[in-house]
Structure formats: C-alpha cells, structure tokens
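Novice: In structure tokens below, several structures.
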Structure P
Amino acid sequence: MNPLKARRLLAAASAAVLLAVAPAPAAQAADNPYQRGPAPTTTALDAARGPYAVAQTNVSSLVSGFGGGVIYYPTSTADGTFGAVAISPGFTATWSSISWLGPRIASHGFVVIGIETNTLLDQPAQRGDQLLAALDYLTRQSSIRSRVDSARLAVAGHSMGGGGTLEASRDRPALQAAVPLAPWNTDKTWGDDRVPTLIVGGQADTIAPVLSHSIPFYTTLPSAPEKAYLELRGASHFFPQTVDTLTGRMAVAWLKRFVDNDTRYDQFICPGPSGLEVSDYRNTCPLS
C-alpha cells in the first residue's frame, strides 16, 4: 500500500475511535427540558435573590376556593414555562407572615402563589384544599397562567399550612414536591402520601414539637420516591416568619430537584446540610 495512503487511513481510524469514546457534556442540559438557571452554588442559594428578576400581582379575595393572595413570577419568558408552588401561612396568620419566601423562591425560576386562607382559623385539611384550589386558579384562570407548566406543581406551608401541605400531597399525588415548615396536624401517619417531601422543623418548637409532629410525619412517609427531614438547632415554631437562610436554601434545592428534575441540586440534599445550625438531618439518599 502507498505509505501516504496508509497514514491517512490510520489517522481516519484514530479519529473515529476518539469520537466514539469522547463524552458529550453539552447534551446534558438538553436531556432535561425543565432545567432553569445557572449551575447552583451555596453562595447563590443563600443570597436574598436568585438569577431571575421577579414581578408580582395580587389575587382578589373574591376568587373561589381560597382567600386570594399574591403571585410572584420571573419576568423573563426566554426559558419558556416554569414550575409553580402554592404556599399557605399558619393558624391565625396571613401571607405577610412568611411572604419573604415568595420572591426568594420565584427568583430561582418558579411561579409562586402565596395564599390567604378563607378564615384565619382554618384547619390543616381546609388549608390543603385551599392550596390545591390556588394551584388550579394559577394554572387555569390567573393572568400569568401561560407562564406556568401545569404538570410541575408543588405545595408548601407553615404550621397548619405545613399540615395542609401534607393533606394536599395526599389528596393530589401528581404533585412534584412538598415542603412543610414546622408542620402541625393531628394526623400523625402519612403512609399514603407519595409526593417527594422535605420537612423542616425547629428543635425548640413548643407549638408543634418535632417529637410529636415533624418527626412522626417524616418517619411515616414512604421512603419512595424521596423524603428528607431538616431540624434547625434552637429554632422555635416561628422560624419561617423571619428570613431563614438555610430554610430558603433547602426549600429552593428541593423544589429545583423535584419540580425541575435538576440533578445539579443533589449536592445540597445528599449528604445534606451540617454545622451548628443543624440539630438533625435525615434523608433517603442516594436520590434515584
């Protein structure tokens, strides 16, 4: 064989081998159409705002099924639609008591509806119904419904709103994620709840003590698909009513992981947070 032709054949064969074994990292993002925003860091998650600019609009108290509230949403439409989360305040409280969560979560690429309840005395089951009514309003009637992916929805709440979060999850297993904060509920067993759930409790909570609320809720949840329990050292029942950086970080990470299917956030869940702020952390890692 001509030596020049032989060298060309060898070069072509080598190039073919390299193409066959070379990784294709650029395809990773395309594999997940729900991935939104830049690669996460602890610093970015602990900041007051994420990468998206956020606007808000009020919801009238005359709507059906819940007491109105506020919607927070990313102003950009360049990334298409976003997952959404409805959040309920606790017993005798209004949305303003935990409203810092709205723009913080929305700024990471979610539509958030913070609800007012029909009455301040509504119990967990009623709050669960209202969370679901708020999601239905958000996806079917709201002025920003075209920005929401109705297949990627979640719920969250504080105290009886946290108990309502568990109720909503059990009633609507198609939800993608739930984040009860210092949850209170007289029902202690949740074996029929199949929604990925992060429970955040306060070690010093005397209204919904973790030994009789958060921990039994966590232990009775099925281990599939996923669950986690974060306990904040020395925190009272009212830790969600002021800005809590660790709660914000973990809530966003959980929502990104299970609403957006974004595995870049696994690092914040598994093995999870540690340090002086944390008195307990349990999970079902590794995530599937």
Structure Q
Amino acid sequence: MKSIEKAYLFAGLSVFFWSTVATSFKLALRGYDFIQLVFYISAVSVLFLFVFIVVQGKLNLIFKQSRKKWLTSMGMGALNPLIYYLVLFKAYSLLPAQIAQPINMVWPIVLALLSVPFLKQKIGWVSFAALFISFTGVVFISSQGGIEGFKQVNVTGVILALITSVLWAIYWILNVRDKRDEVVKLFLNYFFGLLYLTVAVVLFSDFEMELNPSFWAAVYSGIFEVGITYVLWLKAMNLTTSNAKIGNLVFLAPFISLIFIHFILKEIIYITTFIGLVFIVAGIFVQQLDKTNQKFS
C-alpha cells in the first residue's frame, strides 16, 4: 500500500471514530455526571498514551523535560482536559447530541479571530463573512426544527458549546507553538489534567465504577476521542503530502455522527440540524479563503 493510501486509510479511521464519540458521550452521561465523565475519559486516555509511549520507546522523553516544559504541561492540562471537557460535557448534559456536537465545530473560525491578539496576524473581511455564515448555522441548529424549537432550546447549553470553541482554539494556538513530541506532550498535559480532575471529583462529585453501559461508553470515549484516534490522525498527517486534503476529511465526521445519533440515541434529526451543519462547514471553508490570514507555525 502506498503512503498516500495509508494516509487516507488512517485519516478515514480517525474520522469514523470521531464521528462516534458524540453518541458515546451521551450514553456515558446517562450514568455519570459531567465531572465523573471527564475524569474517567482522561484516566483511560492517560493509560493508553502511556502504553503507546512505552511501546514506541519514548519513555525517556518524559523525564527529559525542562522545568519550563513541566510548567507548560501543568498549565495546558488545566485548559485541556480540565476546563475544556468540563464545559463541553456540561453542554452535552444540557443539549441533544445533534445540537452540542455541531456547535462545537465552529472553533476554526474562532481560531482565525483569536490569531489577531495571540499571534499578531491580520484577518480580512472574508473571515468575518465566514463567522457570520457559521453562526447562521448555529441559529438553524438551535431552532430544533423550526421557530417553536427556540422555546425549548437550553440557552445555557448553547452558550457553553460556543465557549468550548473558544477554549479549543486557545488550546490549539498554545499547543502548536509547543514543539515537543506530539504524543509525549499530550500525555503530560492529560496527566496533569487528571490530577486536577481527581481533586474536582473529590470536592464536587464522587467515584462511581460499575461495569454498566455508561462505564463502557466512558472507556470507549477515552480510547477513541483522544487515544488511538489521535495517534491514527498523526500517522495520517505524517504520511500525506497534502495536509489540507487529509485535514478536510475531518468535516465529514459531524455528518456521519448524525447517523449514530439517530440510530443509537434515537434522536429525531431535524432538517434544520443538517442545514445548520452545512452552514457551519461552509463558513469554515470560506474562512480558509482568507488570504490575509497567515499560516500558523
């Protein structure tokens, strides 16, 4: 198999797995509160990443971190998984999966806007047009099938889902400037995040572990939201000669996700959800046309 074929295979598997996690989040939330869920997903992710690092023979890299890098991981772990996933899963606990998952997708637009204060980059009117297009999609999704749907939507949940796009954009900017080995720094970020989450569970929740469907959904989420899927995606990026073509495949995930949401969670998928998702993805593609926005490095 050629490298480009392997790249598409690994990317395709990543997109498939990512398209299932919105469903697994909701299944897990049937048995756990949002704090417990972040804790268990992070614990599984840390365990998987540690095993992967050992298998790769990179264990020594963990202990070769400078004091500055240890402090960086401590700060990044507070942002993700601690704050980001707590906000995300609270949004999922308040909203149907078909609303929470697509709204979280607007982060590339937010990333472009945040590049101005964080990276001193310039953006043009195209990015603002893209923002308007994507937020039109958010309005469609929030309508839950029509004007009457606005009366039923949980506004707090929508706001939290939008906040996650800001948090993820900030994390992405900080992460891309950190030139350490990708898997090692992700492991260290999640390791410190897990320490913070342990304290959060002690203070605001409790440790529950029954081998029920919610537990296995949490384990699945930990493996396929961060663990193996992240590794597969990195592998695809390393094998391809066109990151843009491979990267665009990720926008298939929210559409495929609707299939799992409908058949497993039994949610009725509104036509406005599909229309809104098209607007959000269209806005992201339009934003990529903004020639004044420099590439991140």
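Novice: Among the shown structures P, Q, from which was the value 15.7 of Kirkwood radius over Cα pairs in Å, for residues 114-273 alone calculated?
Specialist: P
Novice: Going by relative contact order in percent (Cα under 8 Å, 6 or more apart), which of structures P, Q comes out largest?
Specialist: Evaluating relative contact order in percent (Cα under 8 Å, 6 or more apart) on every structure, the highest lands on Q.
Novice: Given a computed value of 68 for percent of Cα pairs over 17 Å apart, for residues 122-201 alone, which structure among P, Q does it belong to?
Specialist: Only one of P, Q returns 68 for percent of Cα pairs over 17 Å apart, for residues 122-201 alone, namely Q.
Novice: Given 2.1 as the derived value for distance in nm of label points 7 Å out along Cα→Cβ at positions 74 and 258, which of the supplied structures P, Q does it correspond to?
Specialist: The correct label is P.
Novice: Another question, then. Have a look at P, Q and say which one yields -9000 for helix-only ellipticity at 222 nm (-39500 (n - 2.57) for each DSSP H run of 4 or more, over all residues; to 500), as calculated.
Specialist: It must be structure P, since only it matches.
Novice: Right, another one. For which of P, Q does mean projected area of the Cα convex hull in nm², calculated from the coordinates, equal 18.2? Mind dumping the intermediate values first?
Specialist: Details: P: 18.2; Q: 16.2.
It was calculated from structure P.
Since every read-out is calculated from the coordinates, none of them should be taken as a lab result. Small disclaimer: the values here were computed from a predicted structure and weren't measured. Cβ atoms are built from the backbone, for glycine too; each structure is taken alone.
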